[in-house]
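Asker: For reference, the structures are reproduced in the following blocks.
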Structure I
Amino acid sequence: MMRVCAIIRTMLPQITQLLQLQERDQRIRALQKELKDIPKSEALAKTQLAGDLAAVEAASQKNKEIEVRIKSVELDIQTRQNSIKRLQDQQFETRKNEEFQALGVEVQRYQREVTALEDKELEFMEELEAGKAALKEAQGRLAETQARVDEELKSLAARAAGVQKRLDDELAERAGLVAPIEPGPLDLYTRLFAKKPDAAVVALENGICGGCHMKVVIGTIQALRQSEGLTQCESCGRILYLVE
């Protein structure tokens with residue numbers, strides 16, 4: 001019995017070293033995940049701008065289209081006014097009454113078209129005024145969202161800097177924990193921890209592995225009690241330490 005206790009005592013420093021390292025590695029893994037998730041949070045924050053940016057772009061594009069229509073109507077009006085002037089000059093020059101009247105009919109037709117075009121131009125101008133108001137409102141919403149997103153991004157940047165600082169500190173302290181561990185146990189632990197999402201070193205209590213929660217064979221329990229080397233769970237491969 002004394003020999004078994006002595007063997008367990010020689011194992012305790014090894015397991016203790018690995019448990020201390022594992023605790024540090026778990027914190028490092030959590031910090032690395034948090035740091036990796038921050039860009040996702042930044043991207044999500046920026047998506048809040050998408051709707052408002054689209055609204056501003058749509059309102060701006062609509063106003064540009066209305067302005068193009070107004071310019072087109074203005075050009076049509078100018079063309080007809082030029083035609084009216086040309087016909088009126090012809091009226092002034094003609095000495096034939098029938099030709100004068102015919103030219104007058106054409107002048108009246110063009111004048112009616114000018115009136116209709118001017119009415120259309122007025123409608124477009126009113127539509128443009130409404131469009132400008134809508135654009136101003138959309139720009140206001142965008143500015144509010146931009147300010148909120150900028151603040152959120154600033155907060156995320158500060159958080160990232162804080163997490164990185166904590167991570168650097170943890171990594172520096174980890175180096176001190178790794179130094180005294182023998183290469184064999186360290187290599188086994190490192191390979192296991194890379195594959196296991198929770199832990200590489202777990203307790204064996206009541207014959208149950210604390211990692212995979214499977215019952216181990218009697219031989220594993222006996223190995224923990226008697227072996228001077230590390231004992232692994234036969235189901236999941238995790239390094240075990242006995243809790244009785």
Structure II
Amino acid sequence: MNSMKKYIAEFIGTMVLVILGCGTAMLVGCDAVNGGGYILTAFAFGLVIVGMAYCVGNISGCHINPAVSLGVLMSGGMTSKDFIGYVVSQCLGALAGSGVLAAIFSLGGVEDKTGGFGSNGLAGVNGSAVAGLLVEIVLTFIFVLTILGVTSKKAGHGSFAGVVIGFTLTLVHILGIGLTGTSVNPARSIGPAIVAALTGNTGAIACVWVFIVGPLVGAALAAVVYKYLESEKA
């Protein structure tokens with residue numbers, strides 16, 4: 001498959017993820033009082049993955065997440081060149097998705113109930129960057145480990161992989177939303193944080209490093225652990 005087509009697919013997939021996932025959070029809110037907002041947002045992110053897996057999965061593998069791409073790279077599933085192309089495309093897609101949301105909510109006069117375009121934050125862990133890092137490392141580890149397992153040629157899950165991955169993302173969101181807003185995806189965090197900062201809300205951009213470092217560390221750990229588990233060596 002032509003690399004540019006893969007990059008375009010990753011751009012589109014990540015843009016859709018941000019529009020539908022972060023857009024749902026912006027519309028319904030994710031505060032503890034309204035628990036329904038948690039579930040709706042969690043399912044929005046999970047269902048996007050299911051849809052995109054069957055839409056662009058056959059083109060790019062539907063990573064739409066730099067952490068997933070890092071896990072695949074470390075597992076030998078892609079080249080360094082494609083990894084860079086994927087990450088750039090994903091970040092641009094997330095930025096474009098956030099821009100679309102900014103236009104829709106601004107032109108329509110719709111209240112953003114997250115206050116920051118669905119960006120991630122540390123309010124749920126009382127501002128602790130260490131706690132936020134731990135949350136993101138653990139949740140990303142679980143998510144990427146599942147992806148590596150379900151997409152392994154030895155697993156033979158075939159067409160069911162997208163459903164498993166989507167529901168796993170839903171699951172980690174159910175726990176993580178109340179803590180960090182759940183990133184497990186640096187691109188998904190970078191896009192909303194930049195757009196929020198451009199509109200005067202600099203809170204998200206100040207801690208965005210947590211949502212870059214945490215997911216990447218979690219993904220790297222998942223790749224190392226899965227490679228060991230799948231190895232035929234004792």
Structure III
Amino acid sequence: MKKFIAEFIGTFTLVFAGCGTAMLVGCDYTFGCGYLLTALAFGLTIVAMAYSIGNVSGCHINPAVSLAVFINNGMTIGEFVVYFIAQLMGAFAGSGVLALIFHEGNLLDMTGGFATNGLAGVSGSVVAGLVVEAIFTFIFILVILGVTSKKANHGSFAGLVIGLSLVLIHIASIGLTGTSVNPARSFGPAIVSTIIMGSGSALTELWVFFVGPFVGAIIAALVHKYFESGKED
């Protein structure tokens with residue numbers, strides 16, 4: 001139960017702070033300030049959560065991370081399911097609170113859609129979207145697995161490294177897909193956007209932001225397992 005609560009809180013905070021920043025300042029790459037602020041918001045949230053709930057649940061707050069940990073025998077299938085449910089619920093709750101704040105406060109959503117992910121930046125190409133999400137998720141999770149490996153000696157710097165990596169990934173890919181690399185982060189805004197705006201457009205592309213990150217996570221887990229095997233070529 002403690003791990004479930006920790007993952008719920010962590011994912012809630014990631015969506016609330018990260019997507020909330022995007023909604024408030026905008027994350028269009030043509031406006032550098034909002035773009036960078038959004039990237040920093042997501043990365044700094046990871047840093048904050050890593051040092052607050054990391055000792056409870058490992059601070060996955062991302063189904064793709066949990067999948068990679070599972071593949072590397074870091075958790076059971078039952079634990080993976082618990083984490084997955086907690087992350088989706090946390091993301092939905094975070095988006096729900098943002099919807100309440102922005103509607104009741106009469107605030108303009110600068111993203112135009114509750115910070116949902118989409119394929120507009122890649123001209124609607126599903127293939128391009130899948131490639132972007134898979135590659136950047138691969139990079140992100142390879143960093144996570146490497147910096148938290150028992151063979152690594154990064155100590156208390158792990159959370160900072162992971163957070164800064166997410167900032168880099170957002171800077172490189174916000175203009176392409178809005179940057180997901182996290183199915184839960186995409187799930188919350190898509191569901192709430194559909195409920196509030198009455199349009200299912202966000203849901204039609206949602207599968208891309210599950211498949212892409214999961215594929216990237218699987219490849220990263222296998223590559224990391226190979227690196228950790230101790231075999232020399």
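Every number in this text was worked out from the coordinates using simple rules, so none of it is lab data. Since the model is a prediction, treat every value here as computed from it, not as a measurement. Cβ atoms are built from the backbone, for glycine too; each structure is taken alone.
Asker: Determine which structure produced the value 0.00 for FRET efficiency 1/(1 + (r/R0)^6) of positions 99 and 179 (r between Cβ atoms, R0 = 30 Å, to 0.05), calculated from the coordinates; the candidates are I, II, III.
Answerer: Details: I: 0.00; II: 0.65; III: 0.90.
It was calculated from structure I.
Asker: Additional query: Using mean projected area of the Cα convex hull in nm², for residues 27-74 alone, single out the structure from I, II, III with the greatest value.
Answerer: When mean projected area of the Cα convex hull in nm², for residues 27-74 alone is calculated for I, II, III, structure II comes out on top.
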